[in-house]
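Enquirer: Next come the structures, one after another.
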Structure P
Amino acid sequence: MRRIRIGLIGEQNLEVRAHRAIPKALELAGSSLGIATEPVWLPTALLAEDTGGKVGACQALWCVPNSPYESLEGALAAIRYAREKERPFLGTCGGFQHALLEYARSVLGMREADHAESRPGAAVPFIHRLACSLVGARGMIRLAPGSRARDLYGADTATEEYHCNFGLNPAYRSRLEAGKLRVTGEDEAGEARIVELAGHPYFMATLFQPELSALRGTAPHPLVRAFVQAAGGAAARPA
């Protein structure tokens, strides 16, 4: 059985439900593919100065919920590594928010783009407080035709669970979609809930938490399964 290392970007806290769920979600996905998954926690404070060495040893990276992280810059550096080095990447909840922020700063040239949770008075609140909290909420997501998300779910819609208060500021959505990071899942109000990076082996981020399905059943979540599958492919390629 192949074994792959999955780097978990964030500070482990077993009181956080998502942190307990993620190893289970990876195990379910790996078992369905004949791949043994080894989750490795990557505290963000250790990533700001030595990103390549720590994340480079992982076949894939998952930026996990429970932000703000100890080091915003460490989290962004690891996400940038995954994006530029074409390592499979999944960001959920806080990971979704920081994947957007990294792209805004590094690709769109919005150097002042910031997160309203860690900097409430930001001049460019690219990630802002949602009008309605999604903590403990479940909701329907419409999946864009032709998107990877639509193909993986095998349906036009999905219902998922959230635990967040922040998301993409709609004022900057057109600026975001001028690049290759596109919104491919929206809620019923048209708010961004899934993004995918065109041309990348696997770069997807969701405001909801697909990992939580592992606490309720034994079937792997389609987005997590595809992430592990992509990681297995990355492990098989020559370094």
Structure Q
Amino acid sequence: MLKLTDISFQVDGSAASRKEILKNIDLAVDDKKFLVITGPNGGGKSTLAKIIAGIEKPTSGSIFFDGKEITSLTVNERADLGMAYAFQQPVRFKGLTVRDLLELAAKDNQESRPISDYLCDVGLCAPDYLDREVNASLSGGEIKRIEIAMAMARKSKLTIFDEPEAGIDLWSFNNLIDIFKRLREESGGSIIIISHQERILEIADEIVVLSSGKITAQGKREDILPTLLAEEHAGFCPMGKGGQAHE
């Protein structure tokens, strides 16, 4: 489904100050796979997610989706092909209601399910939210859950979540695990999640470890996760728990 070949990304600047964020990334995600990308803060995880979604353009390399090269395609063009992206800090849409966003997300979904059901799935009472404007009156956690509801309504071929656990409370996080399990079963598509959280890593099919712009490990969950946990317990923190860093 998704294939990245020799992807590199540099921050603009003079030749002396230019910084390479991603270095020769090769990655393949098959149909109906649940992939988690983890690693230390500042390792390039969010940058890689944005490059896959088309928000950033790679300095070099190629991206293929369903056999078609999409390296030069925009975010909207990739969305039309069946790709969705959920931001670490969700966007607010002044003038649009929660109902508007869910109806837009579900418009190509053939499943005859009320949009209010998706809000219930993420722990929000539909009558209280459907007609609310998606603006500053909603908390970060509420916006995050609405964005996840949109992803569930859309049922894309590939959905990318950038640290979906950020800004939500413990109750919401516990339910988030169940939501991802359900999304995986119902969407029929593939999921890529950027996350440090062990409980999210535990439900992945495959794990990729990204550090200093390079893939340092990748493989099946049962092969990669025990090594990560052993390193963490030994004092090395491969899952980057701690302060935030810009990627």
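Enquirer: As an exercise: mean count of other Cβ atoms within 10 Å over residues 35-42, calculated from one structure in P, Q, equals 23.0. Which structure is it?
Expert: Q
Enquirer: Which structure, out of P, Q, was distance in nm of label points 7 Å out along Cα→Cβ at positions 11 and 67 calculated from, if the result is 4.1?
Expert: Working through the options, I get structure Q.
Enquirer: I would also like to ask the following. By the measure Rg/Rh (Cα atoms, Kirkwood Rh), tell me the structure among P, Q with the highest figure.
Expert: Q
Enquirer: On FRET efficiency 1/(1 + (r/R0)^6) of positions 163 and 203 (r between Cβ atoms, R0 = 25 Å, to 0.05), which of the structures labelled P, Q is highest?
Expert: Greatest value across P, Q: structure Q.
Enquirer: When Rg and Dmax of the Cα atoms in Å, for residues 3-82 alone is computed for each of P, Q, which one produces 12.4, 36?
Expert: Only structure P yields this read-out.
Enquirer: Here FRET efficiency 1/(1 + (r/R0)^6) of positions 43 and 115 (r between Cβ atoms, R0 = 25 Å, to 0.05) was calculated and came to 0.85; which of the structures P, Q was it taken from?
Expert: Working through the options, I get structure P.
Enquirer: Taking 15.4 as the value of mean count of other Cβ atoms within 10 Å over residues 139-146 derived from one of the structures shown (P, Q), identify that structure.
Expert: Going label by label, the one that fits is P.
Enquirer: One of P, Q was used to calculate relative contact order in percent (Cα under 8 Å, 6 or more apart), giving 23; which?
Expert: P
All of the numbers you see were taken from the coordinates with simple rules; none came from a lab. Because the structure is a prediction, the values reported are computed rather than measured. Cβ atoms are built from the backbone, for glycine too; each structure is taken alone.
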